[in-house]
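J.: Structures given as structure tokens follow.
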Structure P
Amino acid sequence: MKALQINISSVNARPHPSSLWLFPGLYLSTILLNQPNSLIGAIGQVIGWINILAALHILITNRWNKMLVISLTLGLIISRMGRIVFAYDWIESMYTMILNAIYCFAGSVIVFKSINMLYKQVLWLALINFLFMILQVVGVGAWTQALSTYGEGNFAEPVTTLLVTAQDIIHKSVQLRPAGISYSTVILTILILFGIILHYSRKQDRLRWGSIVLVGMVVFSMGKMVMIGFVMISLWIFLSGNSWQRKGVIHGVLLFVLIIALYKQLFPGLWEINTSSYTISTSFYLRLNDIIRFLNPNGYLYNQGMYYLKNTASVTWIGHDQIVSGYSLILSRSKALSGLLLGGFIAYVIGLRKLHKQYPELTGEVVISMTIFLALPFMYSYWGVSLYWFMASIALQPILMILMPGSFKYKLS
């Protein structure tokens, strides 16, 4: 099975403004809507409305089924009004599902028709983030943390980290795990992994500086899921790609070793804290224990989990109904979602077979993207993050081909 670069011979030389806007607009609104300042949040809301219009315009101009687009639009308006008038969780969930479906559908159009544009947008955004990550780790000033809302929050005063050992460092989360120009590392994670898939799966015309930026982000983020994802994607491309793609992956792995060695020498304190068995195990067990608590208390898995996870790190600072892992939310609503998940799985398998027959070169890309798509919610509940669903458009191509088979009749080069 060949690794993929989705080049479209019918790609527009000048993509429509809506396509040019959507990904940067989604990224911007995601960051601004999560800022504590109400004015900045309001600006993010306005950008969010523009994003919705842009996504719907993409679907309309690309001849998606009119009834589907009308239904999505009406459903979005009705659920939006409903969540303002009524404070029911199911209305909020309906609004979120419809909104993210629109972004996912629009993302699939961009992936098929303007992949080169999207690739460059993702890589340039990654470059800006990487530069800020370096400044944040070094601690050049509180202004570099202007958008950070996790850990110590906005404009957190930095501490010295360069050549400082773990015994001497007073570390801060915003430097230990820098978020660049994202509000949190959870958003940066999906940007990095999406960028890695787009970059290393290409068969030609990679940006020369792309590997340094993406691999540098993997190292400086010190994210466990990011590193696991990087290994998974690299291994897939090495095993299934052509010789040029393999060379790219080998180059990326060598860069990873070089940059991680440099990071270790320059930031020994941060390295020791980030790679300690305590940090790694705590991160893993917090999420696993969070998932276990939503299992059937009379079931085998719950009893075995409680036995083997006894005395491991668990979340004690949130309420019973709050969650850490995205899979905890699914388990908490397993009865309501069971039918939907089963139907989705069956549709996905059917769609994947159909996709493989029509576009066999797409199958590998879809499978690895789906693997990353399913792995990410273990660390965080991404289900309501629109940027996540836009980036899931590759992984969900089989479902989309069943819903709108006529919308994917593009000639792949």
Structure Q
Amino acid sequence: MSKKGIVVIGLIIFGFAFLTQSIFGWMNVGTEDMRLENTGHGVSYGFDAHPLFHSNGSRSFYFATRTGIRYVPVRGGEPRFSEALSFTRPHMAVRGEVIAVGELERGRSIHVYDSNGLMYTAPLDSPPEGFSVNEAGYLSVILSIDSGYAIQIFNRHNWREPFFTWYFYHTDAMRFPVATEVSEDGQVIAIAYLNLGRHLTTEVEFMCLDRDVRRFGTDALFAEEEFPDEMLLGMRFMEDNQLLLITDNQITLRRIIGNDVQEVWTKPLNNRLDQLGFYSGSHFAYVSGAPLSPDSHDADPVGTVNIFDMSGQTGRFYLGRRATHLSMGLGGALIVGADRYFHALSAGGNSLWHHSVPHYVRDMIFLDNTNTVLIAGANRAYVWRRQRGRDNEPLLPYYHNIIQ
């Protein structure tokens, strides 16, 4: 080929590359110049405030500390609501737009909120060992009483006193409740027990909460499941009355139809779980830790992110190191972190962006979209937004619009 021909072909290739790059730039497909920038909006707190955060993809986020709770707009301004409370160390249970805030072991009340403010406050006669809430506002609590334990359920129509109570006495000191969950329709409660008898066993009981059904001869307890030599790591009612059970040996999904508990699918585990997260009733994810067996050929590499919906696995991502953070939101998207290095992933396991933080991070969560996050540090949390970088454009000042 002549030199003139080589030059012509080179010019054509260069022109095609330039046109392609321009088109991708016009379409905002190229994201190499996108970066997280501090908007300056946020909240501050003391070093010992034990701050807790939650967002359900809305334009505000929940912020709870030892001294109260607020629902704070993402883009600045006064909180939509704020209530003074007093905790030694607050504990938060969340589900969608509903959150419950209380104090374990010492508390005597639990406060349930939605995005409009306080739904109700449930008074307790004994200190709670644990509690959970569902999207319909049903609060289930494990109470420590002198003779054993009590499981109580409250909702917005029955909050002055529980509408369901189940006592478990100290007849067997080696068996005690560790988790409770109420189905979204409010018809079933699942109670998980840890039995430390001759063999460690996780036991799950299913009880009917519908008084009308029980009135016609159906006992409250209608099904039981046992998991010998397995420790419960997580239990959660998902969509369509499906109960997700995660032990140190397997993940299994059960569907409740009437008084029948049916297995939907089960996945064996070959690794310890370093992190576990849920999104609403539709998705969950975990990050694999060390293999359960040193000679296991089926174990994941440490730092493997596994993402699921109720049909099975939807995505996988290799973080390449031990995970220290996992949060989910916005249709199953998630943020996974290793110390100060974070990845945002889609529900399919595709990387959306990554970001390194030069300081200690308590938490990082999505806000109203996957390009907006809350990054909580030692004593302040700021809203950060992914924007196209511009030369000579300073970041917004950190002290702007900080809610004390």
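J.: By the measure relative contact order in percent (Cα under 8 Å, 6 or more apart), tell me the structure among P, Q with the highest figure.
T.: Working: P: 22; Q: 14.
If we compare relative contact order in percent (Cα under 8 Å, 6 or more apart) over P, Q, the biggest value is for P.
J.: For Cα Rg over 2.2 N^0.38 Å, which structure out of P, Q has the highest calculated value?
T.: Greatest value across P, Q: structure Q.
J.: For distance in nm of label points 7 Å out along Cα→Cβ at positions 157 and 189, which structure out of P, Q has the highest calculated value?
T.: P
J.: Which of the displayed structures (P, Q) returns the greatest value of mean count of other Cβ atoms within 10 Å over residues 197-204 on calculation?
T.: P
J.: 1.00 is what came out when FRET efficiency 1/(1 + (r/R0)^6) of positions 269 and 301 (r between Cβ atoms, R0 = 41 Å, to 0.05) was calculated for one structure; which of P, Q is it?
T.: The read-out comes from structure Q.
J.: Given -21500 as the derived value for helix-only ellipticity at 222 nm (-39500 (n - 2.57) for each DSSP H run of 4 or more, over all residues; to 500), which of the supplied structures P, Q does it correspond to?
T.: Of the structures listed, the value fits P.
Computed from the coordinates by the stated procedures, all read-outs in this text should not be read as laboratory data. This one's a predicted model, so the numbers in the text were calculated from it and none came from an experiment. Cβ atoms are built from the backbone, for glycine too; each structure is taken alone.
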